[in-house]
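Several structures are given next for inspection.
Values quoted throughout were computed directly from the atomic coordinates according to the rules given, and no laboratory measurement underlies them. Here the structure is a predicted model, which is why all the values come from computation and not from measurement.
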Structure 1
Amino acid sequence: MFSNVDRQSLQEHLALVALLKTCARQKDVCKGTILHADVLRRGLLEQNVFIGSTLVDMYSKCGALAKAQQAFDDLLRRDVVCWTALIIGYTHHGHGERALICLQKMKLEGFLPDAVTFACTLRACGSIGATEMGEEIHLEIARKQLLENDIVLGNALVDMYAKCGALSKAQQVLNELPVQDVVSWNALITGYVHSGHDEQAIECLELMQSKGMSPNAVTLLCVLQACGSLGALDKAKQIHVGIVSKGLLKIHDLLGNALVDMYARCGALEQAQQVLNELPVQTKVSWTALISGYCQHGQHEKALACYQKMQSEGLPSDALTLAWVLKACGSMRALEKGKEVHADIAREGFLENDHVLANALVDMYAKCGALAIAEQVFDELLMCNAASSTALITGYFQQGHGEEALACFERMQHNGISPDIVTLLCILQVCGSLGAIQKGEEIHAKVVKEGLLGNYCGLGNLLVDMYMKCGGVAKAQLIFDGIGVRDVVSWTALMTGYAQAGKHECVFCLFDEMIGHGTAPNSVTLTVVLKSCTDLSLLSKGLTYFETMSSSYGITPTLEHHTWIVDLFGRAGYFDKAMEVAKRVPSSDHLPTWLALLGACRKWENVVIGRIAFENILRLDRMDTAAYACMSDIYAVALVKEELIHF
């Protein structure tokens, strides 16, 4: 078999191959390079093609792709194995296009790919979304009837189609496989989850189990992610029971983290905390999942408490943990705690390489109102981007510094930073608040030029809102008419603008038109309609809207809704009714309601009810100057009347 090589040479060659494979496993490219030099010195490539293939494989697995390519180019004789080794290297290190080019060259040189080559190139297709090339490979595999005995190749096909987003095709391939295993199903389930089709992922799990196949850790990780996205708590609890009964939490740390994350995303934060407490090993990943859950559900104090607990147990934080903690600090306006976290970040040197964390710092200081520090952090960033600029712009806007927000936007553009969709949404609000219609028109032109209006309904809504606030009623109506898919926000933005312009009849017409289009109002919509009724003193119409809020639209009247009704009754002189509504307001802060009633008392010169309203206002806020002024007017008019009577 090896007529030209004696037994001793064969043993040396095998030993050399074994050493090269060891280098590949250990990613020891230095030692591998030394062995390569020895191979060249002894002229072994001419004697044994397998040594050449092993060299290519070693460099590929070490990630030294240039050296792998050079070793391949130096081969005097090539075979399918060395071509496949090179293709595997390019694929595994994220160079899918290069891998597919190698496949084409291999065929041109007359080499026929085998099942391993095909499996690898299918992975390359999936990594770069090359569906057409994947389909060509699929046809070639089918022609050669390779799927009949190779489950790995079948799984690679399912995985390729799933990663390319061709999920119906992936499902079809899986259904037609002669033999299915858990890897086949995992490829499809993962594809559904990554494409946002979480319900189908859960259905796949159930179908897989109905066929008598047990999910493994990979399956469960994917399906827990799907449950978290859907808020499918009941299904997730079933999966949790199965995980515990099989003792998988003791074997797979990632499953524990996934359970914490799933419960947190579903809002079941007590259960998330309980799962974390019971984990055999708690990690920064599990703690970060819980911290993010508390932040996402508005429980920022608990998020900070988790961070402190993490620190007390000596667990290291990573950039993601700290970004969530900064979010909690910003939401709570906890400036001092934010500064402490900033010091932790600086000490760990995270800011040098993490833009997300840097942006979170700017955002935290801006939300805390520390705009000077936010600007200082922003100026010290090694590389500013749209997110950091937007955080600063938003901070200025939220603190009432609209002019500074616009100036920051101008600097951002001057520095060559392109605004993203979030920036544009924010700056449109700034323009509306300032009445800066010229700047708003510039943003509008940019939105149209870049074709963004059709992709983001929120942009159209904010353009309507901006033009209405700037007095551009006709332009607002024109944009509204051009919005392809209108939602309740679109309608409410236009109605709000007409109400502010005093065109209340337009508000009622739009409300009826909205209902006719099948769009249900929200709480804000009803507030706008009730305001219009109040401004026109349409008591009967206002009561109809108010009384049908719950029955027709499922909206529970808020403090603001009750206040407008009190105002309506008061303006009409029905003080008994106004008092009745004021007393049943579902809020501890009745101040706006009593102020509305007091205002009506001034109109009708009602001292008795006015005094009741005034006393209730003082109980809530003894320093309300508007109430003192209003009550003073009521007393003054009453005094004048009394003097006239006695005159």
Structure 2
Amino acid sequence: MSNPSPFIEQARDLVLENLSNEQFGVSELAGAMHMSRSNLLRKVKKETGLSASQFIRKIRLQEAMELLRENTHTVSEVSYKVGFGSSSYFIKCFREQYGYPPGEAAKMEFREPEVQPKLPVKWVAAATLVLLLFALVLYKFSPPEEEVILEKSIAVLPFKNESSDATNVYFINGLMESTLNKLQKIEDVRVVSRTSVEKYRNEVRSVAEIARELNVNYLVEGSGQRVGDQVLLNIQLIEAANDRPVWSEQYSREVTDIFALQNEVARKIAEAVEAIVTPAERERMEKKPTENLLAYDYFLQGQDQFYRRTAEGLEKAIPLFEKAVAEDPQFSLAYANLAIAYYFKDENRKEKQYTEVINNYADKALLYDSQSAESLIAKALYYTLTGEYRLALPHLEKALEYNPNSSAAIQTLADYYARVIPNTGKYLEYALKGIQIDIAANDSLSGSYIYLHLSNAFVQSGFVDEALSAIDKSLDYDPGNYYAPMVRAFVLYAKNKDLKQTRDLLIAELEKDTTRLDILQEVAKLYYFEEDYEQAFTYYKKFVAARRQFGLDIYKHEDIKIGMVYEQMGLDEEAAGFFESYAAYCEDDASIYRSASMAVKHVHRGQLDEAIAQLKVFAQQDNIQYWILLFMEKDPIMKPLLNHPEFEGIMDKIKTRFWENQEKLKKDLEDKGLL
């Protein structure tokens, strides 16, 4: 790194201050620099071309080289001094960096070049001329060779049960699941989710077809059986491009060696794809879930039922997980699965029954393994159930740090940044990560909703063509998707700005199901934007009646528009109630849109200077939704501001900042290989 910036200098100094601390990684560096992990990753990548973990490792290795050249420390001592907890991992990284093992470092520095007898000058000149001519011929007629570096992307396909006893299927599935879970803990590898591979359990497809559909370079295939206390496993890693086994092995082990077998399989696969596995990742990979084999057997049986994703499977899984923790009261993974299973039971109930049960199991899971992604997700789901969303968020982000391929954490984070804590940039990032991990969900319904999420994320950040492509894929997966036609109508508006077309598409959907309150209020709003207040009132009146009838606390941010329509229809008293409701909403709004909402309130009250002041605050916000640009100036409430001398300039700033943010987001996503 020549002429490093002050930022890189500060980061380097912090790494050096914590050189011997093997736990000082990307998250710790981000915390020490008072910035988010994602900002650190982006800035380090931009200034050095390295990932943050590579940047830290390079500094450690440079310091190691200096210590080795002193020739006063052993390799293992140097390894410890520069923060490598594993000597073998240190040797591997050092060799990759410098091309030779650390034991040769001192020799390499002082090795004298061998003295060769000199040739006559005319011979040297002739030989040089021949070599130059040969090189020119090679350069002219040989195609340039490029080193092809395959992305370390893996799909672990369902293992086949070769036992004559069908009841052993759960055990073989457990071997597959453990392989998947251990590989998912490696940041340097992209591993698609189990839901993506389950569809291939009973399908006959070629390696090339499966790899293409899952967008991976490697497939893991396995088959095995359990005979008494003996486990037989055949497993191979296949490079998809040429259908070539990169690594294969046949194992015959005692059941008591099951955890050692799981660790060896995961380690061999990681080595075969040349994945960089940090000591912390290796420690998490090799952590035994339990010492009690009977507890583990109950857990595997429960897990097999759980992954059937049915109400019946859930009911069968819970008592098996409970048997597992009865056998081993410190079985963290079983507690986490219990909490998650009860969450799914309670998720759609109006009156929650298992809130404290979920919290209790989640806390026990964290108590016995605080670095388990499953434990952290379990606690996050508890906070989701209780509405404490901001407490859930750090648990999900930590879960993703410990398991960078966790589809559960990624999809939940996407949903949070879409609905709970709106942030268009993060929403799109996690939606794209979700596509990579869950690229081929095991059913068309799941696939349709994944692409629906992605389309919504794209359009909110102003990527209209990409949004249209994603929503069309959503409908290809499931033409009956409940929400996709509504999203598509608004994506089309973002593309062609045709309010009438959008309204007609939504009315067609509403006619299919007149109970759709979301579409009902959107149709009313579009008539409102066109200042057709009579038609807007027709739809708003139905919406308001349904909202009151069912006691729903929804769309409060739209109350000022409803009030305007009621006012235009001469219903001043009812209109005043909506205006009051909107004012209360503004006071409670903690989102990045609060200043925009306050500006609308002030305009309605005739307080134009106060409205302008709030819009100036809003003009400083990042990651706002594209809909603001599309609809704010069309809102009839904003008409009094159109002639204000500062309004046009402020709107220009809002738009400029939006497109600048989009450009930064695009580059960031491209740097991360997501776009």
Structure 3
Amino acid sequence: MLAALALTASPFASAQARLHPMFQDHAVLQRDTVLPVWGTAKPGETVTVTIAGKSATGTTDAGGNWRATLPALAAGGPYTLTATAGGATTTVSDVLVGDVWLCSGQSNMEFAVSQGLNGQSEIANANDPEIRLLSVTRDSGPEPLATFKHPVAWQAVTPKSIADFSAACYFMARDLKAQQKVPFGLIDATWGGTAINAWRSQASLADDPAASAANNLLALYRRDRPAAALQWGGTWSDWWRKRSNDAPGKEPWQPNAPGEWRTLPKFDFWEGWGVRELEAYNGIIWYRTEITLTAAQAKKGATLDLGIVDDMDMSFVNGTPVGTTNMWDEMRSYRLAPGVLKPGVNRIVISALDTFGPGGLYGKPEQRVLKFDDGTSVPLPDAAKWQYRVTPGIGDPPHAPWETIAGLGGIYNAMIAPMGPYALRGVAWYQGEADAGNPAGYAGRLAGLMSGWRAQFGNRDLPFLIVQLANWGARNAAPMESGFAGVREEQRRAVGADSHAALTVAVDLGDVWDIHPANKQQVGRRLALNARAVAYGEAIPHSGPWATKAVRSTDGIRIRFAGADGGLVAYSSATPIGFELCGDAYGSCRFVAARIDGGDVLLAGDPGQASRVRFCWGDSPVCNLYDKGGLPAVPFELKVD
């Protein structure tokens, strides 16, 4: 275990104990549980950790890593935390003991207080020395890290510190603190646009049969990046040929590829080139250029720097795939395998995909260069010697497993793994929009994420609060298939199978025009309600009415609900809406009339052919079934018994 907690591989000349960056001035430690504390010191040293009159010791291993486990502490502070070794002491001040929550996911958890409803008023009134904040910088990598690559720091809530912090996380903690009356520590580890697999641990991914082939390719990438790029390039090239109908040898990365190639106006977003068809273009544009090398240069080891591509590239040299990255603001730098370069003309081709907003190849001239291992280099040509080709209607390409936001485990490795076994009260998770294109199996992916994080934080019962996707997009006048609805159902199933998880319904809090609804105060309130149930042991209704069964009866199909606070109610109507009866076939769903019957909902119009019931299904469905406590019914799909 100590090896996994290593802060650095460098030897330590000093015996002084260093604490992991999680343990800094103004930190919050979790109350009422044993507390792992760890860091580095000279190998063989005994380290003594002390806080609030409690002490624990650990011995540094050969790699310079130590760990000690403090006994449980009651809420309180401020305290001083010390780590002593070899007569030298490291001191951390103003440490509180209370409840620590990790808030993670994609952009709706990342969404800052300053962006939300009444943001400036919330910021002006945010002053609480007993709520402490720690923000983790976006980062990704192929291997789990033992510490953060970027500095982290604990800060008390002030107007300055709260402005860019997760709104949902803060509002949850603010409500909980008023009820629990203990200090709170909040960790914001978020990244917009990220798929769930990017947040999963290596162990949970290794146990996932659906990720087996990708895991094998990722393992190759860790050993030999050019070889992995070449192998992935075959998959990517097959995808291109199927979508474009290009014959082998006629693809854009081939010499003298056909098609309309035009001179590149400049290295910048293509929306600003002055080309009318590209002013709002999202899709793939190809770039190509040539450089000439001597025989001696072609034999050298080399790395190709291409600048920045927004959003995703697949890059080729002389027809050989050399690398792919899916990140809108990241430098492209690809190690070239021996034999890729050749004497004479070398062709560089880049496929650039833009999915939203501006897109294209850009960056400073010095960022586009072929760098040799001996320190020499060849600059890539200026824009006048590049060409581009527009290829609309192809669709989005597949994602390599090492990609940042849609790959396997990269964000976990650099943003979650470095927290080590830091003791937590629970996790609030708001993510899923990026998986709406592939909702099938999301429940298993979410279960895998929860399992992997629980293993890391040393608590198999660690509570998870899962925010179900909010409504977004066009209203549907007829039943529709929906990736957002599919993810919501998968979230419901994952939570329903986990006694230490709770579901925060947000299907009534969204904005049809904006995927980032502003009312994070209500999301925070509902998260706090769920936390009180699964993290604090209160026997309270917390998720809203939850359909448990759909049964066929003589008077229709009866849906049984549990968890309705005070009973069921239909707002703005005498009857609930949003219910569908479906057969087995795709597209067989139809809206049906419904009425509340005690604690059940009764659906009429079933001729005996319905095999499924859906409720509140769609990207942005209109639903009016609530409990009398004001919580909406959980969207669902159930088989009819």
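Computed quantities for the displayed model
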item	result
Relative contact order in percent (Cα under 8 Å, 6 or more apart) - highest-scoring structure of 1, 2, 3	3
Read-out Rg/Rh (Cα atoms, Kirkwood Rh), computed value 1.11, structure in 1, 2, 3	1
Origin of the value -24000, where helix-only ellipticity at 222 nm (-39500 (n - 2.57) for each DSSP H run of 4 or more, over all residues; to 500) was derived from one of 1, 2, 3	1
